[in-house]
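**Student:** These are the structures in question, set out in turn.
Laboratory data are not the source of any read-out in this text; all were calculated from the coordinates shown. Quick caveat, the model's predicted, so the values are computed rather than measured. Cβ atoms are built from the backbone, for glycine too; each structure is taken alone.
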Structure I
Amino acid sequence: MPHADLITLPHLLHRLPRLLLNLPGIIKGLHIASRSRGERPGGLADCVEQAARRNPNGVALIQGDEQLTYAEFDRWANRLAQRLRAGGLEQGDCAVLLMENRLELLACVTACTKLGVAVALLNTSQRGQVLAHSINLVKPRVALVGEELLEAFVEVQDSLTLSADARYFLADRPTWRDPGQAPAGWHHLAAEQAGLAEQAPTPLRPVCADDPCFYIYTSGTTGLPKAVVFNHGRFLKGYGVFGFGAVRLGREDRLYVSLPFYHATAMVVCWGSVLAGGAALIMVRKFSASRFWDEVRRHGATGFGYVGELCRYLLDRPAQADDADNRVRVMVGNGLRPAIWQTFKQRFGIERVMELYASSEGNIGFTNLLNLDNTVGFSPYPYAIVHYDRDSEAPRRDAQGRLQRVARGEAGLLLGQITEKTPFHGYTDAGKTESCILRDVFEPGDAWFNTGDLMRDMGFRHAQFVDRLGDTFRWKGENVSTTQVEAVLDSIDGVSEAVVYGVEIAGTNGRAGMACIRLDREPAQVDFQALLTELRRELPAYAVPLFLRLSEQMETTGTFKHKKAPLKEQGFDPSRCTDPLYAWLPGTESYVAVNAELHMAIQGGEYRY
């Protein structure tokens, strides 16, 4: 949605019939969300048990050729819970879970929540010191480890505070019904739960909304990962708002999810929506762009979960005559960029894009309930978009020390008001939690969560994502939005993918722009002069990348976020990377290849930037 194309009353009136049709579900979802706080009983396990009661013989989970009904899944989770409790796991404890996407993961999560045990969802790509830190951070009582990640766990086990007799192993077999063999010294969870009671264990007290459900880890790009407290109330909000109000799946639906389940988009938004509708979750071990649509068709998926880069990878595949030959009617996720929004919908025949905005730690969320293009949608929660001063890197306060809301159509910093209904639970680190809170924002004593994200007020309580403040950098006294530069690069013929970041040039202030790009052709076929001309036409002079790096494959996290830290560290130094490097030298009209001599000359000040 272009800047000027704000949401108007005709937009809303056009969607009104559909909104009225879905109003009962929206009201139900908001009712569930509003009640999910404090000491009110309820949580993830209740959602599973309700689905099993309503639709016992319906398909709950699918992976490959495996299928489980809701009744089978619930009984399995009950047996696992009974075994874990017999091993000493108690309400209020924490269990760390290290496992790739497979059915055992969801069974273990459900089993723990039936006991009132919080589950730390470890990022499966973590290794060494980072993995050990993440485990020790939450002081776990037990570890649940999949065979596929056993080696990673064993590498750090000597540095863990976890007891050696609290390790539970789950074999990685073609079918979950085959328990496999456990290594010496490990509890064999799959084998040891056989024959146990299939009734749900009763916790010492009812699980409440404020009780921790998960710990979800931040990426740790500015240090070691931090554990975000995700309580049962927040799961119930996702279950209500997305499940009943937004995604609206039914028993006949099947949602294909290839996102990692240590991330809230998969675990809360996608699975919560499936549970609410009594639908089936198609759980995929790892995302594959080449297999995606074949698997969607094979399983008869009617929806899928996404993040923006996943969509880009799909769009980069060669077009096929049957691209739109699928049953998908809804996609749910976040990060679909305006540059590819319409193209993606049209090529693959997608009716609804349920774009959302949320964060694992935040107290504010937006959902595209009206299926408008290029917006994260509507938020029912109290929020404000305020003027932000990029020079001081802080929200702008007036003479009275108060913040000011932006006008409709303007961009600013998004804040979520901290109230009884929208609490901010923060991190396990109290200092980090407090650093994210702004106080005395509009009146004395109020408190607001600082999202760190820039949003544009589109009118009628809708917003458009603009940029993450952490992704900006300063050059020539100006702030460069990496999102803006990436969008321009993405629109240039020949560029399949772009990552923009700032790098240091000796003797200069700030950071110069650099872009790592993936081409759909050989570098010899690229007209670097024409590329620079187009970038200079579309971007302010200070935002034009001074350096290019051509990469055949971008390194991403498990949630498809680009890993910028290694790129920033290597910069434009040819001795630190093997990818072709190019520079735009002052006073020239094209990018030229960077070798060791040119790199030394730039860093030595022979070129004045």
Structure II
Amino acid sequence: MKLLLINPKFTESFWSFKWAVDNIMPSEIRTINPPLGLATVAALSPRDWEIEIVDENIETIPLEPDADIIGICGMAIQFNRQKELLTFYRNQGYFVVAGGSFASLCPEEYENLADSIISGEAEYIWKQFCRDFEDGNHKNLYQETGVVSLEDSPIPRFDLLKLDKYQAVSLQFSRGCPFRCEFCDIIIMFGRKPRTKSFEQVGRELDELRRSNVKNVFFVDDNFIGNKPVATKLTAYLRDYQKAHDYSFLFGTETSLNLAQDEKLLRLFREANFGWIFTGIESPDEDSLKETLKFQNTRADILTSVRKIYSYGIEVLAGFIIGFDNDTIKSFDLQYNFIRKSGIQASMIGLLMAIPKTPLYERLEKDGRLIHESDKIDNTKLSTNVVPKQMSYDELVNGYRDLFYRLLDDRAIADKIKNKILFLKDPLYRNQYPISYQLGALAKFIVRGVIAGGPSRIYHFIRSFPFTHPNQIPVVIQDWVIGISMKDYVDRHFIREFDKANSLTDTYKGLLEKAFQRYLNHGALEVSLDKVKNAASILSISMTGWLDREFFVGAAPHLEKFLQNTTSSITLNIEDFHETQRQHLNGLLKRLSRYGDRIHIAVHEKFRHMVDVDSSIFNLVLEDK
């Protein structure tokens, strides 16, 4: 059997850190983390199966793969692309299987999309599917209803992943979380009693990563300290492992904030070389925390807790939420002041989103406060499916957008850094790359990040620089990179005045039509502008007839200028094409590749074999025209 496993491309979010990936990181690094779930599914498959993993975030998908089964995973934020891929391959006659966290939460969404659905943890039901498929009697739905022992989880097939393309590599020790946060789907999928692998399993996985020269490891547990006694023992084990192997790894993980109240565990975290943690703070307002049942954050002062973790040299990244029933317009200032004082640069703020099946979703549905036509899977956009209680919907969205603009101006970035390093005096974080790369990255950061930001950024960078504490320099530079990356995302996606931006796009459309007039007159080209309320416009260019080399060469600078000077995206519809145009089109796409995330390319099905589109760079549209 030949099995192809695909991880669909993520839509860009704060987590993409696109500016950093494009401008600072080594050229071979394409994204942050690999698809650990697919590597685990591969390890659960029969040993005599031929297996390939394609991660669309780092490589293009094959349009005509040699495969008996195509399995496509997906988190909620990937659902639209996952759905498109499932439909495309199924229409091509392939047997397609849907899985991943969203299929586990909402298998009903996949009923007409896949031949089989894997819903829930895969350790047992994937093996059952493989047996049934070989016997020719597969079922439409395989749903895990029991309790999975993680000691039955194999070492992931890291050998099938292109590990050098990722900033860090994922590893998992536990599943589940003991807390009851109303908005969270983790306890729905994995339960409130954390289950763990053995320490020896973790050691064997680390051995595999060490042999692959991996340096950064991210424990993707729902809550690494969900079972504190076991977490304490594991961290001691990791400390001993690091000592035995010359501290091969820099670790990071997700953990609840009550880590700050455990001195022994904090000490072990430092000794095991945990350089950072991500924690869900959600809100500095105690009433909002009580409303959402996040009582673990009400047992100690949150700012004091963050600074306590800093005192052990451990960085804090955090999630925040705006839109709880208790929140008012004053909550934006409360969040701003806390984040600035805490120095948390990677503050991932989201609008409250009601995820299906969660207690929050059920409560708001009962109260008639759900916006069903709204996106219910991505809380980092300017929309939510929740009707706020103490402010209007527009006040919520506009306040959310303005909060990011305030937090990400140069002064605020510098203030957060200065407030952090007062307490993070001896950071564990060290750059894991060779010195030659570090010097090159520093030069790129100074030119593309600091100098490019103008006099204001240069001034604020200098005042935040730890001249008397050189051990803090890597953290300061990292925080500036994070801040600039998030600002770049906000500037492109959280536009304050779409009407003004779209008016500029109208102007550029007119210039493009003038430049392309000869081809428009001959019917070989069509240009139109689609305007979307509260969103950037979409320029549609349709190739409907013969276009010569002169067109492709001339189009490149015009389209590049359009993308440089507007926030709009481009949809290129290739409705007519000839093999002789292939080289010219490739040249055009190469020049526009740095803007690939804003370019959608739709190729008529009869020309797909002629057109080379890297779907990891551009958005390859697969619906047939």
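**Student:** Thinking of I, II, which structure, once mean count of other Cβ atoms within 10 Å over residues 229-236 is computed, gives back 17.8?
**Tutor:** II
**Student:** I, II: which one has distance in nm of label points 7 Å out along Cα→Cβ at positions 93 and 117, as calculated, at 2.7?
**Tutor:** II
**Student:** Output the label of whichever structure in I, II has the greatest value of Rg/Rh (Cα atoms, Kirkwood Rh), for residues 325-492 alone.
**Tutor:** Structure II gives the largest value of Rg/Rh (Cα atoms, Kirkwood Rh), for residues 325-492 alone among I, II.
**Student:** Match the computed value 4.8 of distance in nm of label points 7 Å out along Cα→Cβ at positions 245 and 397 to one of the structures I, II, and report its label.
**Tutor:** The correct label is II.
**Student:** Determine which structure produced the value 21.8 for mean count of other Cβ atoms within 10 Å over residues 141-148, calculated from the coordinates; the candidates are I, II.
**Tutor:** Checking each candidate, the match is I.
**Student:** Could you tell me which structure in I, II was used to calculate helix-only ellipticity at 222 nm (-39500 (n - 2.57) for each DSSP H run of 4 or more, over all residues; to 500) as -12000?
**Tutor:** The correct label is II.
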